[in-house]
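Take a look at these structures.
What follows draws every value from the coordinates through simple rules; no lab data is involved. Everything numeric here is computed off the predicted structure, so don't read it as measured data. Cβ atoms are built from the backbone, for glycine too; each structure is taken alone.
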Structure I
Amino acid sequence: MRSLVALTKPRIIELLLVTTLPTMLVANRNHLPSATLVLATLFGGMCAAGGANALNMYVDRDIDRVMQRTRHRPLVTGAVTPRQALLFALGLEVVAFVELTLTANLLSAVLAASAAAFYIGVYTLWLKRTSRQNIVIGGAAGAVPVLVGWAAVTGRLGWAPVVLFAVIFLWTPPHFWALAVKYRDDYQAAGVPMMPAVVSVRTTARSIVVYSVLTVAASLLVGPAAGVGVIYTVAAPVLGAGLIILSVRLYRRADSSAAMHLFAYSISYLTLLFCALAFDRLLHVG
């Protein structure tokens, strides 16, 4: 059971849920969503993301055997067989679709399923092994949970969820490339053209700076798009300044230490940004 849970990449799921919940809170300005709907949507999103992550491990088990960072994953060690992993992953996707359809709405279920299909079909099977822009395009799947959360509450989409989607979409390259700088030798050994593995760290850092600036710019658009208050309005530029400063620092130093500082902060950045969004909404309601 522990190995099956490991297939879902729980730490990644935690970050996805951190962005989904605040989005649900601000989706309807007239009232907060029911606790039942929130829990049901989070559970469905967790199953959909977990299934996609398990499918990713199923497809990438040949790569995972080569890379030092992933050689202890369940499919590499033999704790789970490929058939067990595949059935488990597909089962989670079925559960997610049915559960979201019945407890939320069809739109949220379709969005969750589409994100999983995109992550596996476009990113894992195609771009990851062929393009250094893999995470730029493939990262869109990780931004879909905010669309799922918004759709679950309102039954439709609009500009606000699109802006939130853009924040996560633009945040993904700096976040992942920073980690990839540390493990660039791993990616080179596995033949995966992640950007730090095919260009210099400084060149990668230049792109990281650009995407960090774009991320912060998108975060500032959330205010007028979603009608948030003072907490988010103050938090967004302050947190964004830290992201840009650490990105520039990585560009100047071009080493793994600066990259890992940026990687760690990028997680805190996204978490605190969406927490500010949630607190803003709760304060307004209170």
Structure II
Amino acid sequence: MRLSLCTISFRHHLLSIGEIARFARGSGFDGIELWGVHARNIGPGDHGAWLAHYGLRVPMLSDYLLLDAPSEALTRSLAELCRLAEIWRAPRLRTFAGSKASAATSPEERALIARRLRSAARTLSDHGLRLLVETHPGTLADTTDSLERLLHEVDHPALKVNFDILHVWEGGDDPRAAHDRLAEHIDYYHLKNVRDRADLSVFEPANVYAAAGRRDGMTGLFDGVLDYAAFLETLHPDAEGSLEWFGGSCFSVLPADLSGVRRTTARRHNEQAFHLDVAG
């Protein structure tokens, strides 16, 4: 599995992109998922080529399209993001499917979000990019049923899914079952864990973005309530995702989690190779 770290992990650190790149390379990551606000505030240049010198790439820009804003504003935002994706050589743009829970969204509001997502997917597709909606509470992708319906409503091949395992579980669905249902649409993964369901509030945006927010309850990938070892063993070897860490001790937790993922996926690969050898 190809894994990246997220620049959002360093949102409260005073670090340059060069320092993050050196840390990513030294830790064994394959790339850097770039937060939209960071992408906008790095000066001009052929950043994709620069990052390639580190053996890294940007697999995805993570941003938040204002899908209910005036169409002109969305058009301007998409043009800017296409420009940023080009200079960073990023193939994907991540967004949320609106800003209201599916159960609280009216049919008219839902239809508007679907139309805007279709228009955005069409624009990005014209630039050779894919648009990913993230499984996330408080959006139209907060349950598997709602997300499947949304994918049908948008009906565009450039619209894909960023599968956040924790948020799928948070929404009440079994991650393995949801993964099976959405498999043909999943293009990327966000990996994170939590100590207990009672701690899920630590991932609410107001807490995550606050410099003094609560971090207690955020855990390393293999120390929380979700069984990542079992889940990772089901993924295709070419799957791609990011360790989305919002807690402290970034420089120790991220390499440790990456090593854990590498061990888990290597074990699966070795077991498969053994079975093929025996069968042969």
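Observations, loosely collected:
- Answer label among I, II for the case where mean count of other Cβ atoms within 10 Å over residues 52-59, calculated from the coordinates, equals 17.2: II
- Comparison of I, II by mean projected area of the Cα convex hull in nm² - largest value held by: II
- Here FRET efficiency 1/(1 + (r/R0)^6) of positions 20 and 260 (r between Cβ atoms, R0 = 30 Å, to 0.05) was derived from just one of the structures I, II, and that gives 0.65; the source is I.
- Among candidates I, II, the computation of helix-only ellipticity at 222 nm (-39500 (n - 2.57) for each DSSP H run of 4 or more, over all residues; to 500) that gave -26500 used structure I.
- Which entry (I, II) yields the derived value 14.0 for mean count of other Cβ atoms within 10 Å over residues 44-51: II
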